[in-house]
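Bear in mind these aren't lab numbers, they're just calculated from the coordinates by the rules spelled out. No experiment lies behind these values; they were computed from the predicted model shown. Cβ atoms are built from the backbone, for glycine too; each structure is taken alone.
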Structure 1
Amino acid sequence: MRTLIALLLLTTPLHAQEVDLELVLLADASGSITQEEIDFQRESTATAITDPAVLQAISNTLTGSIAVTYVEWAANQATVAPWTVIDSPETAEAFAAALLGPPRLATGRNAIGDALLEGRRLIETNDIPSLRQVIDFSGDSAGNYSGTSIEEARDQVVAAGIVINGLPILDGGEGDPLLAEYEARIIGGPGSFAIPALGRQDFVSALRRKLILEIAGQPVDDLTLAAAP
C-alpha cells in the first residue's frame with residue numbers, strides 16, 4: 001500500500017504551492033557506509049518523517065506544509081526521493097515509500113562541499129515557493145577528498161539565504177570530535193545547529209528531534225535542543 005501511494009502522489013506534478021520550508025536531506029553514502037547502513041538511514045528517515053510529532057509540527061506551520069527531497073552523497077550525489085510536498089499523513093507516507101526502493105547510486109569518498117552545493121542547486125531550481133530553505137546534512141566524517149572545499153561551499157550556500165544544519169553520527173560516543181567539526185566547518189546561517197546521533201542506535205530519535213526543530217523554525221539554543229522530543 002505504501003508503494004502504491006508513493007507512485008500515485010510522486011507522479012503527480014507539483015504545483016506552485018507555497019510551503020513553509022524547503023528541506024534537502026543530504027545523507028551519507030560514502031565508502032564508510034555499508035549497504036545495510038544505507039538501508040537503515042532510509043528506513044530511519046521514513047520512520048521519522050511519518051512520526052506523529054513530526055506531522056504535528058508540519059500542520060502547525062504557517063502554510064501547513066513543507067517540501068522535502070532525500071539525496072545521498074559521496075564522491076557524487078544521487079536523488080533517492082524527489083521533491084515532495086508533505087501536508088498530510090498520506091503525502092508523508094508517499095515520501096517514506098519512495099525512500100525504500102531505489103538502488104544505491106552514490107559511491108566513493110567524501111565530497112562534502114559538492115554535496116552542499118548540490119543541495120543549493122536543488123532548492124534554487126525547483127519551482128516551489130517557500131518561506132525558508134534548509135539543508136540537513138548527515139554523515140560520520142568531516143573529511144573532504146575531492147571537489148569544492150567545505151568552507152567555500154558553506155559560504156556560498158549561506159550567502160544564498162539557505163541554512164545548513166547537521167546531524168553528525170558519533171561512532172566514537174560522546175567524546176567524538178565530529179560534532180565540534182560540524183559546528184565549526186559545516187553548519188551555517190541564522191539559527192543553524194547540529195544534533196548528534198550517538199551511533200546508529202540513536203539515529204532515528206536524533207533525526208526526529210532535528211526535523212521537529214527545523215519545521216518549527218524557532219530559534220534553537222542548548223535548552224531547546226535538550227527539550228526537543
Structure 2
Amino acid sequence: MRILVVEDDSALREALVSVLQDEGYAVDETAAGDEGLYLAEQAIHDLLILDIMLPGMSGLQILKELRAQSFETPILLLTAKDSIADRVTGLETGADDYLVKPFAIPELLARVKALLRRKGAFQAMEEGISYGHVSVNPRHKDGFVDEQALQLTLKEYELLEFMLVNSERILTREQIFDRIWGFESDTTIGIVDLYVHYLRKKLAPFGCDTLVQTVRGVGYMLKEKEICSKERS
C-alpha cells in the first residue's frame with residue numbers, strides 16, 4: 001500500500017517516512033502544500049497524512065479541494081496542540097481523523113491501520129483481494145486463478161493487486177506508473193504497457209487475459225467480459 005506524507009517539518013517528515021517504510025508501506029513525501037495537492041490528485045495513494053500548516057497551500061485548503069473533487073481516499077490530519085478550531089474545521093471539511101503533535105509512533109500506526117481497515121485496503125493487504133476467479137495473496141506475493149498460482153514477478157504482482165483493488169475502474173498509464181514504479185523512477189512510462197503484456201501472458205492459459213482491458217488512449221481496466229477459470233486451460 002502507498003501513503004503520501006505532506007509535512008514541512010523535515011525532521012518529522014523523515015521520521016514518519018522511515019517508520020511507515022519499516023512497516024512495509026510505500027511512501028511518497030513532500031514539504032509543500034501545492035505539490036502535496038498535485039501528488040494527491042494522481043489518485044494512487046491509499047492514505048494521506050496531511051499537516052495543517054504548510055507553505056504555499058495549507059492542509060485545510062488541500063483537504064477542501066480534494067473533497068470538492070469527490071476524492072475518497074482517507075486523510076489523517078496532523079495538527080498543533082492549540083489548534084482546536086482547525087481540528088474541528090478539518091473534520092467538518094472531510095478529514096477522517098487527526099493527530100495532535102507531538103504524538104507517539106504506536107498511536108500513529110494504530111490510526112493509519114484503522115483508516116486503511118475502514119477503507120478496506122488493510123484487509124486486502126492482510127487477507128488478499130479477488131475479482132471473479134482471480135485473486136492475490138499478499139503473504140505469497142503471487143496471483144491465483146481459483147487455486148492455481150500464476151507465478152508472478154514482484155512488479156506483475158503489484159500491478160495485478162492494484163488493478164484488483166480498482167476493478168472496473170479506469171486506471172491511466174500515469175497512475176499505474178506512479179503507483180508501481182514511483183514518481184522518481186528512472187524508467188519510462190512505456191514499462192506499463194510491457195508489464196500489462198507480461199500479466200496477460202500469465203493469465204492467458206486460464207482464459208483470463210481478457211480481464212485486463214485496454215482503454216484506448218487512456219490506460220487499462222480490470223473488468224470481466226466472460227467467466228474464466230482453470231477448467232478452461
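Once mean count of other Cβ atoms within 10 Å over residues 158-165 is computed for every structure in 1, 2, the highest value turns out to be that of 2.
Which structure, out of 1, 2, was mean projected area of the Cα convex hull in nm² calculated from, if the result is 13.0? Value 13.0 for mean projected area of the Cα convex hull in nm² corresponds to 2 out of 1, 2. Highest-scoring entry among 1, 2, by distance in nm of label points 7 Å out along Cα→Cβ at positions 30 and 86, is 1. Ranked by distance in nm of label points 7 Å out along Cα→Cβ at positions 54 and 214, structures 1, 2 are topped by 2, which has the highest value.
Taking relative contact order in percent (Cα under 8 Å, 6 or more apart) as the criterion, the top structure among 1, 2 is 1, with the largest value.
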